[in-house]
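Listed below are the structures to be examined.
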Structure P
Amino acid sequence: MLNKVLIANRGEIAVRIMRACRELGIATVAVYSDADAKALFVKYADEKFNIGPGPASQSYLQKQKIIDVALQTHAEGIHPGYGFMAENAGFAELCHKNGIEFIGPPVSAMKLMGSKIDSKKSMMKAGVHVVPGVTEAIKDHERAKDIAHEIGYPVMLKASAGGGGIGIQMVEDEKQMEKALSSVRQLAKNSFGDDAVFIEKFIEDPRHIEYQVIGDKKGHLIHCYERECSVQRRHQKLIEETPSCALTPELREEIGKQAKLAAKTAGYYNAGTCEFMFKEGKYYFLEMNTRLQVEHPITEATTGVDLAREQLRVASGLELEYEQKDIHQRGHAIECRINAEDPLNNFMPAPSKIIRYAEPSGPGIRIDSGVYQGFTIPSFYDSMIAKLIVWAEDRPRAIERTKRALWEFQIGGVRHNIPFHQVVMDNLQWQKGTYDTSFIPRYKILDQVVAHVKETKAQSSAPKTAAAMAAVQAVLMAANRSK
């Protein structure tokens, strides 16, 4: 077992990994920026080192600084969490060159899956079901038009090195192609340093279903079933649940086998996620995220597998504690991402100081958070405050429990998106499970959230006004009695 691990990340995921380390008797090292000097993960770590100013480019993305701290503290492994260095093959190589275990997949798998073009070629060859399209980088708009005509509009332009919903654009007809191709290529170059763009058939309003896989270095590989991630805004996930309402038991097993085939084709070990689009009984492999996912806790809730623990064991050269026959889904779990966002300002990030913070509790409630009352959320990073993870025996009870937990969650001083989650939980289509990636715009969810926030503000101000009037009346009555 590794003796000491450096966590090259921040916030709730850093705390999550440190907790797994503590249970395994592994010492932890935190690296932090000036903006995170008082963060919870810094307080939790056994050792902590400042690596630079607030901007990630000057701190959490400084590869050599992180390696230097690992060497200085004799850390045997580095866990990248998600984001920052998590899918950076160059950083993984740098770890290996310095004799440090990168707690993630092999570099070869990261490079393969980091290129959507190369990964698609490999998956097609192995027999994995992929989205119809081409496996070549498109630079000429005339060539793009020819391919789009062959596939059939609408199509998707996608950055080969993209991720996080960045570098994706739908093209409805030939007139849009030239401008769209130039735009996506430029965005891809600016964001990822690689302007390679390819074309796929646009699957209109699919469901987004992903499979958790994990393997060890001895060749054992399992999947831990699916998560549905179809509640999205601008291709970014907001609510996840498992199991998916869309899958039959037969499809669930079939797609699970495809996920394992994809991972095996990549020579994968450690934790990863195979993403699929699903519509009308058909599914298509989309990509593989070569890291732990934000939504991993709902898989842990329904399968009992501690994914962070397994990551650390695999990195230590141990075999998985489970075989595929040991993995079963039990109950239903939902995760809500609680972000510092202003619903009345187009959901723009709204970092600020938390002046009141009280988490919900009770049966089936888990909170993964990196904040506390009095902490100021930095403006440099993702605006996540916490993840609310709810488990219950079935989906209806999980929804009711989530509604109760959202009602209990108290966050003051910071604008947040809890009203969004409350609106979704009350939505009839969500409750029926008949939703897809068009859910938010189709049912005008954001407009409903704005109305909900305004109504709540009006209701909360009314009692205060009444109380104030009552106080004034009491003073006047007392004054009258004294006359």
Structure Q
Amino acid sequence: MHNFDLTLKDLNNFFPENFSEEQKAKAKTIFLKELSLSCHKFYGGKMATVPKAGIYGFNWFNVWYTPGVSKISTTIRDNNDASFELTNRGNLVAVVSDSTRVLGDGDCTPSGGLGVMEGKAFLMKYLGGVDGVALCINSKNAKGEHDPDKIIEFVKMLEPSFGAVNLEDISQPNCFKVLDTLREECNIPVWHDDAQGTGSVTLAGLINALRVAGKEMKNVKIVFYGAGASNTTISRLILKDGADPGKVVMFDTKGSLNKKRKDIEADKAFYRKWEICQATNPSCIEDIETALTGADVLIALSRPGPDVIKTSWIQKMAKKSIIFACANPVPEIYPYAAKEAGAYIIATGRGDFPNQVNNSMGFPGILKGALMVRARKITDEMAITAAYSMANFAMKKGLNPDYIMPTMEETEVFAQEAADVATQAVKQGVARIQLTHQQVYDTTLREIKEARDILNLLMKENFVKKPDMTLIETAVKKAVDGVK
């Protein structure tokens, strides 16, 4: 009935021909959720631990464990950096979350985030050749409040075992303190993918969208809708890359960010938002429609849609307007509706629409590059370098309004990112070791291929079993029923 290769075309063809574009979009969301649930039950999750060294007889346990491994312990004792080459630490990332802001679903309890964190580890391995471990923690203190200091302490305690830390789905304002503290106090990269990762890929998409539209960063008027960890960091990177702060307006749930927002100024935990209040919107524009009148770009990371972004807003924007509607799992406006309202380029976080601006295009390559040169941190400059790496890779393929970003199928982009990020780390003096651009590129590409070959072999030999086709058929039925 249906194909396991869930391409965009396949998804559109799953549903009745008389479905409208809106019905198809809703049905796809239901279908993907239902199929995800049934497949996670089928496999019991997505990740497992397997050895990377061989057993050539049972005496090899004396090499991999006691007494031989004693030499590893004493060698690392005398030089802690040896742990990066004598253990898997040099290619191992802790994916840490307290699950208080999981996608568009809010606080899911600590273990509720495990599916997302395992997914992050899955993508790291398949797209970047990086090993990841999902670690969802309880960040509540004795008062029952989510305490950023507990996350900070946890990450500091696990630092000796990992080469990098990927923070994920931590609610604001805690996410600001956690990231900024750990970036400075840890001696390995601590990366908040909802913030820096989304910032890097969004900047990449914007760079190319402006190229297609024939506009320049310094001249465009940009409106940000949503002021969480993602959009506050996106705006910081975009401003650092040359956007005019006088032409930037950001909105949160209470209105625009500006120097009159005493509520933000008074709450020291929201210091990142107060920085934006001071730096942007000098005219103190208060309402979204005024802000969008003549605007070139709207970047929304707010709440799941549809109809969060109104078509009437888009109609007020400048010619060749650019819309990023990146709420998950449903964008603030569906692409077809944005195009009908006059948008020239529309991007979302979804892989079943053109122009997916999703941090999965960034973090595998960025983390791999940082790990390879044993970087102590990932700087904003490294994130911007990754953005240009993605953008330039896509530009060489040929840009158009429906192709502003590389896709996950374009494997070389991750190796290119890794090499560019590693080179920038060396340049900034945050790398422990120096490797050439070519060394990082070649090694990354080889290890990505190895990771995929291993999975393909497991699938071929039926150690990773193929789900029954009825799982897809059942998900399709639930999706159609859910729309009707």
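None of the figures in this text is laboratory data; all of them are computed from the coordinates on show. Keep in mind that what you see is a predicted model, and the values were worked out from it rather than measured.
Using the calculated result 24.1, 96 for Rg and Dmax of the Cα atoms in Å, pick out the matching structure from P, Q.
Numbers: P: 24.1, 96; Q: 22.9, 75.
Going through each structure in turn, the value belongs to P.
Where does the value 1, 8, 17, 20, 21, 16, 10, 5, 2, 0 come from, among P, Q, when P(r) over Cα pairs in 5 Å bins from 0, in percent, for residues 199-390 alone is the thing being computed? Comparing all candidates, it corresponds to Q.
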